[in-house]
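Just below sit the structures, each encoded as structure tokens.
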Structure 1
Amino acid sequence: MNRRQFSGKAVMGFGAAAALSGVSHQRAQGAANPEEGKENKPQTSADKFPPMHEGRKPEVGMLLYPGLTLMDLLGPQTVLSTSCNVHLLWKNTNLIESDTGVVLKPTQVLGDCPKDLDVLFVGGGPGQLAVMRDPEVLRFMADRGSRAKFVTSVCSGSLILGAAGLLKGYKATSHWACHDALALFGAIPVPARVVADRNRISGGGVTAGIDFGLTLLAKLLGDEIAKVTQLSLEYDPAPPFDAGTPKKAGPEITKKVRDWFAPVGAKMAATCLAAANQMNDYTPAPAN
């Protein structure tokens, strides 16, 4: 598919929701509030799960941004959290609203992220439209990606990797509805739940994040740690419906999903075309 052909085809599957839910934070404007100033400080528990292993913890940088699809992040983050040092990264540490309205808090700003990561990760979501046009974020991704042991994504986060010039010549996957857009960035689209090509590992849409996370964890720390983690999560999927791919769901259900994605699909198509034309500005130099 060339760019001219693609321009007429909206990319419609880039996360689990097409718009933020508009959750109200219920803040009283101008009212005296003894809790004011504390809303950005997480409430924590004294009881936490111990580390999954006693060895060195791999350093994992996971990009956050407003409008990130929550499950794209939480699936792999849950898998990796007890075995790795996970850094939740953004331009600042202000609270961020995900696509479902759940609020997240970055733990580190981009500039403070470890220079040499074991894993660089990004998920998809409606907010990626802005990220794929953001030179600061794309430069960060290209820089850390040039040295990371593994460069990774879930869902349409692979298109962000592509915009940063990180997928040229690599096999990759994405959400089924924006899968074809990978070719714009020099990637080789592969329709699979998880695709590993050298040090690039990508997961399919949204719920593939757990499969992706376990695959990555096995590469980082071995099969046993991955299996122990899978059992601790009781990850033994048995969905009530066999409708998780267009082929299984059939044309009627698939059309309903495409129609639901449509309001942002055209914007995503235009964004991908523009980002593909600029990706050479960010393509990292080959590692020595």
Structure 2
Amino acid sequence: MAAVTSGGALRGVRPVRARRAGFTGAIRSEFTKIRSVRSTYASIGVMLLASIIWAVVFCAGTSAHWAQMSAQARGAVDPTQNSVSGLALLGQLVIVVLGALTITSEYSTGMMRTSLTVLPRRGIVYGSKAMVLAAVALAATFPASFLSFFIGQRFLTGIHAGATLSQPGVLRAVTEAALLVTLAGLFALGLGAVLRNTAGAIAAAYGCLFLIPELSRALPTPWLNDAQRWLPGGYLVPQITYTNPQGGIPHMFSPWVQLAVFAGYTAALLVAGAIVLRRRDA
């Protein structure tokens, strides 16, 4: 009698459908991870502080020495570049650490195995990490770039050497400075996925973005001119942040094309990281 009752009860219960973890859940999970660690806030804070200090020092220095500068030196001043170069240069140093830690920290703690157990779809896990990092970086770099620009111009307005966003090339330079730093973070994320080691990924990113461009100076001039166009980092900052017609590097691509070259390197590393994640055990 008990068996019949039990069987009847079971027949009345509908089986629960197993819900497959999706991309939205992975995004929420990665966002929770990145906002729950202090290194995220420390990195963003340092990046913002460094970019503002750079803008203040360079623009205040230009204002203080303006009266002693020659007409030629005054004509070479690029107020936009003076304001946002700090973000483009120092921001890369900071965001590389955050980009690498976004994925390598899970390998060092063993959390990657847990993440892949909960969501075995590795492409979804990796893609969500890249999207969340890009969103956080953009949310930090764009305000930092515009804030640095406006703070810098306050020091230059008094000597009538400031710039406005409506002037040719200014909005483009401010925007590209933020995009460059964001791409640098994704560049480091791809390296972290390939190397799976925090120190190795950061060192490799710094080597690609800063050391190799400096070593290329030893090349003969014709080769150096060609190398500068295709190397990531290095000469990219002065090329994408200039607005003065006297600025820029003549033998390099236009600012947007030069940024696209770096985006191509970043995309290649992200694809390489995805392949390594799919083929190697966590």
Structure 3
Amino acid sequence: MHIIDKIKNIIQKNNSLVCVGLDSEFSKIPAHLQNEQYPQFSFNKAIIEATHDLVCAYKPNTAFYEAQGEKGILELKMTCDYLNVNYPEILIILDAKRADIGNTNNGYVKFAFDYLQTDAITLHPYLGQEALKPFLDNSEKGAIILCRTSNSGSGEFQNLQVGDKKIFEIVAEKVINEWNKNNNCLLVLGATYPEELKSIRTLSDNMFFLVPGIGAQGGDLEKTLEAGLNSQKSGLIINSSRGIIFADNSEDFAPKAREEALKMKVEINKYRT
């Protein structure tokens, strides 16, 4: 199934724009799980079971699995396999922020799409369209290009003026007008910069934006929705990681995660009616 069709289908099925970031940092996993054989997978499985009917996507960040070495990579694979077997309709976004020359990117493509069988991956635009061809040419999978990121120092380069435009605006225009030949591109636009999000939405009503920065990073949900929703009251995949998965660190962490995910879904949908 084409990536955009999959996104639209799951948004409609679960009536949700919520993405749960599976940033399952080992030291923050509840203590009662840390001595299990596969603690990160056990934690992720519980989060998934508690929230799968409330979300459109899960977004594991590879750093928290790579930090655990080969065992962490195995648990990332187990997580993706579990989703693909039990909830294949839900989008899996690999937050890896990859980019390199084309030949090296072939390896990243195989890891993300063949080995893990994820649906989309986050990518740096800095090396240009030619370098990212192995991702862009994979028409069934999503290429999610960093544009205006949520971190406080992002403007150091992204806000640099080139002629009458800023670099993040040039990236957005390139992706929307030139890179998206297979209709499989998305943009990363942080919730911490709603005015920039609003300006990019004017360039495309159809493109989906992955929006990090809600919750722990301080992004304003109302401003994000007012700025980023398209004419169909959709077009956003709104991520929260720590605010949902680490809302509680007791043995009852999963019900609390569900509570936070439901709260976020309900709040978002107030602006979609």
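Using distance in nm of label points 7 Å out along Cα→Cβ at positions 117 and 213 as the calculated read-out, with 4.3 as its value, let me know the right label among 1, 2, 3. The structure behind it is 2.
Work out the source of 18.9, 59 here, i.e. which of 1, 2, 3 gives that when Rg and Dmax of the Cα atoms in Å is computed. Matching structure: 1.
Comparing Rg/Rh (Cα atoms, Kirkwood Rh), for residues 61-124 alone across structures 1, 2, 3, which is largest? Top value of Rg/Rh (Cα atoms, Kirkwood Rh), for residues 61-124 alone goes to structure 2.
The numbers here are math on the coordinates, done by the rules we state, and not lab data. Keep in mind that this is a model prediction, so the values were computed, not measured. Cβ atoms are built from the backbone, for glycine too; each structure is taken alone.
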